[in-house]
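Pasting the structures here.
No lab work stands behind these numbers, since they all come straight from the coordinates. Here the structure is a predicted model, which is why all the values come from computation and not from measurement. Cβ atoms are built from the backbone, for glycine too; each structure is taken alone.
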Structure 1
């Protein structure tokens, strides 16, 4: 939250500083775990602690901003992937991004869970957004004739839950990326062009 006069857009430097803080926080949490200090985040972002507090009144607010940004970027990626790739390859690429998202979420989930008010509303919002994104990707892949028409969004949601279930064990990301290739092969219509 930037403190701007009512009706006035935040300044460009304030927006840049906020983004720097969120990116620095994501990198710090990913590299160092959930014990990262706010001082480490501001050091990485190259701003002062006052700048952090102007945007995020608490550590929990920083973590929530990282989570919301990661969720938004994952959802937004579907459109650009569909423009560049065939629908099934867009789905495969998006699933790879989902693994990256889960790697970040795994680190920050305990912090989110301890925040006042809990995570129910936050997870409901992000879950709905990601289900809608996955549904869009699946519908495009089915419409293209690349994916079997009997596949439903719930099938993909259940499979994703299974793919990321062991996300705390060493090497889970590599194993999950290999399983995505197996999964995509199973979704294909037999004899569909590759």
Structure 2
């Protein structure tokens, strides 16, 4: 199996098309909306859960390749035959497509995600991938990581941001920064100032 390149996407203000109108498609919307994507759902039948999303455009009909015009990211959450059609249209346009539970049609995989911080701008995001072959395992790993991450993680971010500014100003080499950050975080606990 080919190695994957993990990445996080800036989707704010960009057009994203979700093909499929059922519960699986509905489950993909929250993360896209948090990222600020301009989401269009295309499906002949759309659940009430999706309809309730006021920030989502609805196209209630069968998918056509032109639905991807102007899109930057595609999610195929439809039956396998439709997912294959979506994948072909996305490939023709040079777009990556996340075909939910359909690894053969996917060119991008989403994983289990742990988010810490405000819902509209999480301070920390960790994604776990199983290359789309074991999504339930990714979910279990997400839950395990969420359980062991420190409650003070947002405070750690504040410290790391402040330290980074100082390091850049002082020209501290990248290789020296991790031990310095560890000492700065340890000071949170030695000073009794943990969040």
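Tabulated data
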| quantity | calculated |
| --- | --- |
| When mean count of other Cβ atoms within 10 Å over residues 62-69 is computed for each of 1, 2, the largest belongs to | 1 |
| FRET efficiency 1/(1 + (r/R0)^6) of positions 118 and 182 (r between Cβ atoms, R0 = 30 Å, to 0.05) - highest-scoring structure of 1, 2 | 2 |
| When relative contact order in percent (Cα under 8 Å, 6 or more apart) is computed for each of 1, 2, the largest belongs to | 1 |
| Answer label among 1, 2 for the case where helix-only ellipticity at 222 nm (-39500 (n - 2.57) for each DSSP H run of 4 or more, over all residues; to 500), calculated from the coordinates, equals -24500 | 1 |
| Which entry (1, 2) yields the derived value 60, 41, 29 for Cα extents along the principal axes in Å | 1 |
